[in-house]
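Peer 1: What follows is a set of structures to go through.
Here, each number is a calculation from the coordinates, and none is a lab measurement. None of these values were measured; they are calculated from a predicted model. Cβ atoms are built from the backbone, for glycine too; each structure is taken alone.
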Structure I
Amino acid sequence: MARSIRKRVHYPHPPERVWEALTSRESLAAWLMPNDFAPRVGHRFNFRTDPAPGFDGVVHCEVLELETPRRMVWSWRGGQIDTRVTFTLAPVAGGTELLFEQTGFEGVPAILTSFILQGGFGKMFDERLPAVLDRLARGDDVATACERERAGLGALVETITARVAARFRKERER
């Protein structure tokens, strides 16, 4: 049994700006997590966040495919999951359509984690990424804004961590 996460979002920004928000280390940190990303096939990088039960707080990734400014694929490994993340951009009237897919959630712990991640990704793609895109459009310094927003991300991570821990406890009791 495997599960995937899919999220399709429209942004009123050109594909090049959305691509910048997906491939700039500073922009990624502002809407996702602190990282050492570089947009280069074969580049191994990490996202860092607070640890949780069964998760040391580090997501190990590698850029597998890069088709500027249309498509990017990463491996995504951390805790109980070993998945693949794909971002696909398409120009549409009035902006860009982003399709996010994370595939390969297999086994009960990974599937439970996928539901938690799906909730967090909703906030990130519906609120945090649009805020980064708006700052890029204004020419604001995303890195400075990122520092201010990390406190807000910490609260989100704490919520996700608590939910994951509760689901793992419930699963173990069965």
Structure II
Amino acid sequence: MPVDEAEVLEQAKAFDPVALSAIYDRYEGKIYSYIYHRVGDAQVAEDLTAQVFLRMLEAIQSENTWRSSFSGWLYRIAHNLVIDHYRSRARSTHISLEDAPAIPAEDMDPEQTTERRLQGERVRRALNRLTEEQAQVVSLRFLEGLSIAEVAQITGKTEGAVKALQYRAIMSLRRMLDRES
């Protein structure tokens, strides 16, 4: 995306294809990754990512929806779609992130791959036992690499609340993983 994001966003409001493409190229991978880490299913993550950008197109002309932080607004859309996904699935079936296939590690021997997969499964089980708020903060901070301020914007919480959630989540994960070892 060009250096002047505000200019690109103004062009996108007029549905300029180059600007829309630049926005998509910049955020698609990050949004997909966030959703994938929340749902654990590549196909569902692709579908929900597409819905994020569809909703963006439907609402981009309304300045007050995204003016303070465009990326925060996109993550908020993604978060809401993930919640909607789980609500709709809860009515029909149970979803377990533990059953999600692990992403294979490249350039590792089979022993390293197996060890990494087992470690990933332990972490995934521990993450599933966190509260929804704690899991969201951990996902945004450590899987997506967002700052405390960005996480606060996305979740609608204060930075202090995000820090407290992060601390409690890390302590809970440490206790759970220590018990498993």
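Peer 1: I have 12.5, 35 for Rg and Dmax of the Cα atoms in Å, for residues 4-67 alone, calculated from one of the structures I, II. Which structure is it?
Peer 2: Of the options listed, only II reproduces it.
Peer 1: From I, II, which structure was mean count of other Cβ atoms within 10 Å over residues 36-43 = 18.1 calculated on? Can you show the working numbers first?
Peer 2: Values: I: 13.8; II: 18.1.
Attributed to the structure labelled II.
Peer 1: Give the label, chosen from I, II, of the structure having the highest value of FRET efficiency 1/(1 + (r/R0)^6) of positions 52 and 116 (r between Cβ atoms, R0 = 25 Å, to 0.05). Could the numbers behind the result be given before it?
Peer 2: Details: I: 1.00; II: 0.30.
By FRET efficiency 1/(1 + (r/R0)^6) of positions 52 and 116 (r between Cβ atoms, R0 = 25 Å, to 0.05), the leading structure of I, II is I.
Peer 1: Another question, then. Using the calculated result 1.00 for Rg/Rh (Cα atoms, Kirkwood Rh), pick out the matching structure from I, II.
Peer 2: Of the structures listed, the value fits II.
Peer 1: Using the calculated result -24000 for helix-only ellipticity at 222 nm (-39500 (n - 2.57) for each DSSP H run of 4 or more, over all residues; to 500), pick out the matching structure from I, II.
Peer 2: II
Peer 1: To continue, here is another question. Please state which of the structures I, II yields 27 when relative contact order in percent (Cα under 8 Å, 6 or more apart) is computed from it.
Peer 2: I
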